[in-house]
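Structures are listed in the sections that come next.
Bear in mind that the values in this text are calculations on the coordinates, not laboratory data. Keep in mind that this is a model prediction, so the values were computed, not measured. Cβ atoms are built from the backbone, for glycine too; each structure is taken alone.
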Structure 1
Amino acid sequence: MPPPGKPPPVTPVYAHVHNVVLQYELARKAFVNGLNDLLAAGDPGQTDALLRAGVVNLLHAPLVQDANSGVQVAALAAMRTLTQDTEATGEEIAEPDALKKIVASLTHGKTAVAVAGCAALQALAEKRPEYAAAMITEGALPPLRLLMASFDPDAKEAAARCLTAVAQAGEPHARSALDDGDGDVLELVTAASADPDASFSLRLACARFFDACCDHGASMARRVVLSSDAAACAARLARDASMPGNPKSARAARAVAFASLTRMAQNGEDMAAMVAETGAVMDAVAAVTDESDASARECAAAMLREIACKTADLAEKVAADGGIAGLVQCLAYDRGDKRSMFAAQTLGYVADFKPSLAMAVVGVDRGRCLVEALDHAPDADSATAAAWAIGCVARHGREGAAQLAKAGALKSLTDAYAAAMHAGGGGGAMNEALADRCKASVKSVIKNSGALGLLEGMVNERTPPGILRHVLAEFAAKLMDDVKAKRSFVTSGALMRLQAVIKKHDSAVAEAAAALEACKLSGEEPPPPTEPLLDERAVRDAKRINGVFPADVVSYYLYC
């Protein structure tokens, strides 16, 4: 205290010192902001020049620990962009000294810094699994758990995204994400998702974490579903995101929720039953009929497929909740698109369990949608799915097979079979899966439809041999006892076409034998064998069919 009567001492103000410090702070801000502007341009050459200039070292020493939080945020953002765009940056940042500084940002008092640190680490974990392992080694998981337990929604979302990136890197990384540190991370993530005030983007990030963990097999999926409320959280997200008036982020959240439920359901009957118990089936049925949201339709159809394929009871639940009508509508919306495969497969699984379910799939002219899905299939996988679904219905008996035959299934399956076989003849690999599936489904439709009149047009030399043999076998078995069918076989021209088939077969066999004999005489390598139009069984069936009719009638058509 100054002596009485004397004024207090005055602390000198050094304005130039303050200006120097301020200029340094402004220069740091200008550097990181200018750097982010350069990176935003997306010029690879410019980015390489920055790396050669040592920009990564400038960022993590000392800018990511700068006293100014704004500088830290900008520096971490630049590191995130560089990590995403280049390989060299990840290698430098994954070094222990640099990684420790980024991990330290997760415990910063400013939320913006912690969020930026999560984003930088997320980019690193997404780059390579070994980078995610380095993050775990340097202690990134405990502070991420603390962020998940915080009250700040932005911090929770950033932490959830970073944990998802770690879990996606591999099963050991996912187990570490669940096990390392204090507290149950599944409980923290489900609590964040169940918060009534949580945004759709936060709930979406939580659903992606569930999906990433369940992607590593049944063991991880069981842990997620049985030890947490993850399935119910994902189902609520799908339901809430479908409400009218939601923001655009809700559309993506809805699709991700169904994708997460799909991943859970595919890991066993009990998992599928638990997903069904959440009420998600009805939400998925509503989604597959939403014409405006293709992603939700696809993911919802995939979820219904994983539930329906497990047991007859679950298939009936899908059917009872309006799933069949919804999936048929989904097929109509996605005609000609790869997404149609999921709806077709689901209908096939439902139909495969019981004749009653098979009839429900094709009732009220619904079978036509499966046929049209095959006709407009954009690729072999989609065509295989549609052909398989048709076979699942047809194998149960006459009613379902007849409906499909009337809808044109025989022609569509034959055309798809011919296309699959022709792919091999055109220099590419024959699509055996599609060919086998079409042939099996054609056989089921032929044997169970009971409509010989629909098969008459298939008795011709253009029908692929693999299909023709089944057609002839059906006529050989049934013509003898059906006078009306015999008359129709003649008047439709099928008997005449059969003779043309026999003549073409005999001619091809004779030519092949002559060519083989010529090669033996000349010493040349014989040509590769070709599939005959009629195999041994088909020749026998053709003779049986001819034996049903008077010899003079057969001779007339054979030599006319």
Structure 2
Amino acid sequence: NLARSFEEQIIRTIRGIDSTLLVLRAIYVKNRDNFDLPEWTWHAGIVTDVVIQYSIIDDNGRLRASSLGPVQPIDLKDREHFKAHLEATIDEVFISRPLTRRNSGKSSIQLSRRILLADGTFAGVIVASVDPDQLARFYQSINIGRDGVINLIGLDGFVRASRGFKKEVTNFNNTGGVLLGRLKSRTVDSFTTGGAIDGVRRFLSYRQVAGLPLAVAVGLGEDEILAPFYEDALKYIAAGVAITILVVIVMGASLRHRRTLSKAYLALRRSEIVAQARRTELRSALENIEQGIFMVDAEGVVNVINRRAIELLDLPEEWLAGSRPLKEMLVYLRQRGEFANDDLNPRVRAMLMGDGLDSTIGTYERTRPNGVVLEVRSMATPDGGMVRTFTDITERKRAEARIAEMATHDELTGLANRSLFRERIEQALGRTQRYGEPFALLMLDLDRFKPINDTLGHPVGDEVLKEIALRLQFCVRETDTVARLGGDEFAILQAQAMTLEEVGRLAQRILDSIATPLDIEGHKIDI
């Protein structure tokens, strides 16, 4: 799960930067003589803590422009992010090894795209210089122990970014390493390292990054994983908190990226004189982003909408062409039952049932009738209009639900775990203190579970635990809580236990239920 999350962060970050490169390149090709890179990047706010600078290298390998300001024509034709595009036949992003930039002396990774004129002439490359430390900031967001590491490595064998090793390995040539060898046969796998790099043995999980010549790896120290204190339930709670923090960080990065894109498009709208001439360029850029987007003018007319918005909202294909009032779009969606969800904020519902132009509702989420969850963001433009983006966050919501379930429930039986059970007890104590409502706690373990495990094996033992969990749930009410504390130990919180006789009846139901022999894989088992 950590390797997958690291992969998703890398994909979001690099794809976001690449989308910005595509937008800047298209605008530069249309107006090379008057293109002001510092002005564009300043207005759009696209230089962040991840991207150090954007720059343009001409066809002779000389630095032509930088988002940081005026530049000297430094000769960069020997740099790999320039040479890679000289003979390239495919228009794709190139990701360099970490290098020291000549104009600043700082280490960075170069993401570059070649620039071709309308007649196909090579006109140089456009470059985003990325801070390797920021690519590896995932390490600071999680707790993977004293010997935990993360690694971002190119399929060429060179390390792009890393954290946690006992020595510096960024730009380390690992072409002969085990990881690169395994990537040739399996794009996703786990294995145990021998500690060749820094002497620490680790359990390593890796994934090849989808659509990019990169792989991510997350390693945990073998000694720490096998240490007895990892059995303590508090460690599982800490892991849940760490994963939650990770999700929050990934969400924050995604929101920051979308905010950057919104600012970029607002910058395009500032100049009414060149707006019509740039419409084709804007359309090309809009079709290369993951978010749906449309732009509304001060009169409430949707003048720009991209294909992704058509797909996410199931709008007619012909709406891609021409202008259309936002009210007409909302009427179409209302007739299809788009806003029937009772969970909508009343203010959001009022906006959707009206003209839809309230841009002060910055961000909200809604679930479509087909189950897709959309995150909707609105931003006012200086001319009185609005930019609205739509992002499919269905998978993110599912991941959050899965993480919440893992943090509070036993993975094998689906019962409440020790953490959730403690929370339910605290709630019951609160009701007792406030309202005098009594409750009862019943603790039990299975008398003959260990012999079953020893003689029939752990798979049969697991099935026994799952069957016992089902029987316990049948014995209690919906207001009661059944929990697995660990091993063959279970506990029940009986809410509103008014008398000892009522508690005794529940205990007898449990004994009678468990006393019935179990039939597991052809074995008759008595507990």
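By the measure relative contact order in percent (Cα under 8 Å, 6 or more apart), tell me the structure among 1, 2 with the highest figure. Top value of relative contact order in percent (Cα under 8 Å, 6 or more apart) goes to structure 2.
Work out which structure the value 53, 34, 18 belongs to, where semi-axes √(5λ) of the Cα gyration tensor in Å was derived from one of 1, 2. Of the structures listed, the value fits 2. Which one of 1, 2 has helix-only ellipticity at 222 nm (-39500 (n - 2.57) for each DSSP H run of 4 or more, over all residues; to 500), as calculated from the coordinates, equal to -23000? Structure of origin is 1. Match the computed value 0.55 of FRET efficiency 1/(1 + (r/R0)^6) of positions 98 and 266 (r between Cβ atoms, R0 = 35 Å, to 0.05) to one of the structures 1, 2, and report its label. Traced to structure 2.
Comparison across structures 1, 2 (criterion: mean count of other Cβ atoms within 10 Å over residues 74-81) gives the highest value for 1. Highest-scoring entry among 1, 2, by distance in nm of label points 7 Å out along Cα→Cβ at positions 226 and 258, is 2. When distance in nm of label points 7 Å out along Cα→Cβ at positions 106 and 242 is computed for each of 1, 2, which one produces 3.7? So the calculation was done on 1.
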